[in-house]
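Listed below are the structures to be examined.
Throughout, read-outs are computed from the coordinates displayed, never taken from laboratory work. The shown structure was predicted, so the numbers you read here are calculated from the model rather than taken from an experiment. Cβ atoms are built from the backbone, for glycine too; each structure is taken alone.
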Structure P
Amino acid sequence: MFVRAYLRASTKDQDASRAREELQSFADERGMKVAAFYTENESGASLRRPELFRLLADCQDGDVLLVEQVDRLSRLNGKDWDKLKGEIMSRHVKVVALDLPTSWSLMTANDDSIQSRMLDAINAMMLDMLAAIARKDYEDRRRRQAQGIAAAKSKGVYKGRPEDTERNAAIADMLNRGQSWSSIIKATGCSRSTLSRIAKRDTVRS
């Protein structure tokens, strides 16, 4: 059995590795060694998470996927959660989350006894429940954010997200030097729409 720890944050401004020490301590206390850490800055509401799927591809039967909280693994809608859960189950991976105590025994359980199978069933049910709660929290925050933006717009005080002028100046310089769009996106992490907007500015030479 290998323990593979997954660390995720939603944006590049957040520290995805923040919980690394806590996960390491959790494993150490149970006499387990973390074989690898997989870290990425991606939305939990999307299945486009290369590090998570690299982790699953590296797993063997019985390996542990260790996370700080279930919402680090999923803020997915029901359909996408079923897809991810199906992938996890097909690889016989055990999900252990620090905020899901019913999962902790999976770190050392290796038998196929009735008790072990009952714990697996209880843990799967609790995992589904916490994944649903994480999705509801995500939708509630998005709704409140949209309401706040709408209220600010109605008062004429909404200014939108402030521009990252330093990054965008660097992107403009890359464009001026003839660097390809794909290499700029890879180097800066900007979206294609942002790159297109900067490319259209008068300050960027054609």
Structure Q
Amino acid sequence: MEAQLLNQKGEEIGKVELPEALFGLKPSRQLLHEVTTAAQANRRLGTAHTKTRDEVSGGGRKPWKQKHTGRARHGSIRSPLWRKGGVVFGPRPHSYRQDLPQAKKRLALAQALSARAQDGSLRVIESLALDGAKTKQVAQILKALKIGGTTLLVTDQYDENLVRASRNISEAKVMLAAHLDAYEVLACRGLVVTKAALEKLGAKVN
């Protein structure tokens, strides 16, 4: 399976072979749903907290005597029945983490990459080297590659200039090939992978 190798001006300068094990798979909706759901769950902080009746301040004194008032009996003004009282069955801090086998994650990544290759949103570029941290250069590259919407730029190693230059573009995100997962691939509308990152992805999945 081949793809066009582009330069930063969007011009074809050759062909690049896409590994069949990485870009030639048939995506499974069930597997990709499972992996993306787990990825989203693992991004949750799980810090939501509501106070129960024993954590709300006040309410130590019985509001009125038990009998002969004509009103319902109450033991505390911080009961969940009262305004400003405690919350029943509210969210409490806990972990939402879902662990998946590494083999399943690697397979899901390969299927996500295959989906991007099949729908025509994959671009393989020779390099993303910049002269400096200039947002204009990244904007010109994205325009030349003719990708609309959220774009994920995948590189083989950290580039400070590229990260700083793309920071002001809300629809551009830079990620290392070593950190790439199926969720990030599916979350973007366009995928730009450097030639060097392509080789690292092949080693990561195999």
Mean count of other Cβ atoms within 10 Å over residues 95-102 derived as 10.4 - corresponding label from P, Q: Q
With FRET efficiency 1/(1 + (r/R0)^6) of positions 31 and 167 (r between Cβ atoms, R0 = 41 Å, to 0.05) derived as 0.35, matching label from P, Q: P
Distance in nm of label points 7 Å out along Cα→Cβ at positions 55 and 71 - structure with the largest value, from P, Q: Q
Structure responsible for -0.84, with log10 I(q)/I(0) by the Debye sum over Cα atoms at q = 0.13 Å⁻¹ calculated and labels P, Q on offer: P
Comparison of P, Q by FRET efficiency 1/(1 + (r/R0)^6) of positions 39 and 79 (r between Cβ atoms, R0 = 30 Å, to 0.05) - largest value held by: P
Answer label among P, Q for the case where log10 I(q)/I(0) by the Debye sum over Cα atoms at q = 0.18, 0.22, 0.25, 0.27 Å⁻¹, for residues 119-174 alone, calculated from the coordinates, equals -0.76, -0.86, -0.92, -0.96: P
Of the structures P, Q, the one that -10000 was derived from, the read-out being helix-only ellipticity at 222 nm (-39500 (n - 2.57) for each DSSP H run of 4 or more, over all residues; to 500): Q
Parent structure of the calculated result 17, given that relative contact order in percent (Cα under 8 Å, 6 or more apart) is the read-out and P, Q the choices: P
Source structure (of P, Q) for FRET efficiency 1/(1 + (r/R0)^6) of positions 15 and 127 (r between Cβ atoms, R0 = 25 Å, to 0.05), computed value 0.50: P
Origin of the derived value 1.7 (distance in nm of label points 7 Å out along Cα→Cβ at positions 7 and 103; candidates P, Q): P
For 15.6 (mean count of other Cβ atoms within 10 Å over residues 47-54, calculated) the corresponding structure among P, Q: P
